[in-house]
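Taken together, the values in this text are just the output of simple stated rules run on the coordinates, not laboratory data. On a predicted model such as this, the values are computed, not experimentally measured, just so you know. Cβ atoms are built from the backbone, for glycine too; each structure is taken alone.
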Structure 1
């Protein structure tokens, strides 16, 4: 009897660890496919934000919004009051949507804009579901490709299309860009990105680790792998298809790149950012001692200054463009 009691006592810690691993795996898997902090805003608030952006403030010239169907996606176009040399396609991050990302249009006062929510998740949530799962860039990057093709079909050359993505939006943009360049139709105008997660497995492991190291993080790699596998099953995608380095392969990207690299980031590993940036033929990297999504705050006006200076080299003023004006209205 005593022997059984001692055995049960000895097994208790192992059972506790197993229970924790199982709970944490399912918790992280659910967060990967359905971010708990994402709540779509009411249409009235979205419309109010769009009105403010259209009016133009703080030196921004404003513009006009219009909506169009892009192969089943609800694409919003923002047209400036004067002819623009290009369009910036704003890609939202993890747990965000077109509303949350739309203010970034002010970083590009010379450009028209385009924005949408991946898989129309915001519409589905407002209707009460079913809500498509987040696939960590697999299906979302396919949406980006569809939008780029739609813009091309409307008469806009891809050399006039610029991508902006931060956090998961950066991964989505990079995955889409790789597939677009493999089409052999030439580069885009450029891509601006910040804080791209390496893969769903890497991100899951880093979610387990959190903001600081703890003794039980020896379990993080196995929990992250299991959570990524479970999320893939829930979302209907292969976790390896979220791996940036694997998806890029040996590709050398002709589209020019501007990367804001957060050197203190625990969710988007800095070494991965440097490795991806090195895949571009023309790449500029600005390192900032912070976490991703905080580069703009840390740099202040220098953040938008770097964007606007870089965009000027990619899409110069039509008056100085040797190819002549390229209005996109």
Structure 2
């Protein structure tokens, strides 16, 4: 089956949506699907077509199905959905957040209500809508009036990066941190209002010197959050292999989130890092209740407040030969996605 794979730029991997796009493409290609894309660099699992317009016309003529990662902005990727409708193509849309996330971009309540009406008009014509969590599915059902919605949770890989694939600076820094600290605590993410940066700051100030806090992010830390502890290490703008190396050489992973008071649907649990931490054997602490799949991992810990997290870290004795305990991978996500593809094209 030929799939028009309309996604964010996902190669090279830069985090977030690109992780999702890359690994889903990888596993779908293993299942025998031919994937075609219009954007980003060439990658091992899709064929990039030359020219956006000529490439799109080729897709409309030859592809059996369009798989489109949609969001709430006016861009060419979202416009392709309408074009595919006009050509009566089979369409599966991936939606990873409710429109309430537009609050983080300064949009008003009235703007969000108008957005819901526009998105509903599009998605009601799609053959299937794929979401990452129950909260986003509830948004689709209640706010958009959709019934063709399928939840497919994110996955995670067991990292197999070797030292010769990693930059010397990252290896040296992780080596120094390990030499001077008994426990390495990893936090990776974007610096935005979805992340509980204040809680992370409080944890870094309260833990003892035996614990190192390693932060992997892009960009700079906002002035409102001041990490002054000697045990805090900021790794910025790392390549993907360096990120994987840093995570797999840590002991504990933190996944901290704010109160999501700006969202009608509450916390919608679309984080990728939780499964990356879990599958690579890190004791994973989340201040939000996990999904049933996440809670099935023996190394998942739901801890609500700073004091209890600090107590857990101080009592923790690392096992540097920690086993990988993968229960949910991108292979699982691709298998469910494939089932939807077959259902809408039969």
Structure 3
């Protein structure tokens, strides 16, 4: 991976224009409520580095988390990277994750992903949903052509629309680092807004530009929700103010052929709009996962984005 490509993207801004001249489909398409402003400025504000882990080590995922955490600590010490661990680094969180699309996967065909998350409380799913819309491409310029601003009736969960790079190590696609770029915007809702496409186009006007009928039914991809177990053990200090926030997660999916477990270690860091990190800090950041794999190659496996398993 060319690390300088990431550094050069800091400060990248683009005015996004949403086209209105799409060919009229034979059915009525979603017609969102108008918004006054559809020209946000984006810049590359985060990167996430991912390594897919061997699920055989996560039959008992709590033991798996602890064992891999020990490997992370050992590699960090060898590389001179301070670890800012939380008081309880193995504290578990539990969520249900699902992806929603039309029967023909029209959103995915247009490089969009609609995700729903629900939290558990005392073993039961808590009220409310977090919905996130994401548009992903292999280059930032194409990614920046889509504006994910919401209509004024909805309040985004975060104060900015994210433009992030995702780096999957040891990719099944090319054997190396697979880098993609995504813009995303999330909203917290009390109820499911609609089971039809038009209900979500009322939240995200960009969806009305895809020519998908407003009454197209949305359903869970693969008919399955994922049980996600995660720990967030702390941060890696790479220097020059560059901190990597670590996650370890296991997705558990019930399939026709049995239970599927997908495990991942990742860390992400912010970019600042008007500042670049020094080369030494970036070098430590971009090589850390390689060092993990060299230390314990039996723990890693060819990588891909986790959602791809459900779509497959």
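Out of 1, 2, 3, which one gives 1.00 for FRET efficiency 1/(1 + (r/R0)^6) of positions 180 and 212 (r between Cβ atoms, R0 = 25 Å, to 0.05) as computed from the coordinates? Comparing all candidates, it corresponds to 2. Matching task: 20.8, 62 is the computed value of Rg and Dmax of the Cα atoms in Å. Pick the structure from 1, 2, 3. The structure behind it is 2. Out of 1, 2, 3, which one gives 15.4, 44 for Rg and Dmax of the Cα atoms in Å, for residues 124-195 alone as computed from the coordinates? Among 1, 2, 3, the structure yielding 15.4, 44 for Rg and Dmax of the Cα atoms in Å, for residues 124-195 alone is 3.
I have -11000 for helix-only ellipticity at 222 nm (-39500 (n - 2.57) for each DSSP H run of 4 or more, over all residues; to 500), calculated from one of the structures 1, 2, 3. Which structure is it? Computing helix-only ellipticity at 222 nm (-39500 (n - 2.57) for each DSSP H run of 4 or more, over all residues; to 500) on every structure in 1, 2, 3 gives -11000 only for 2.
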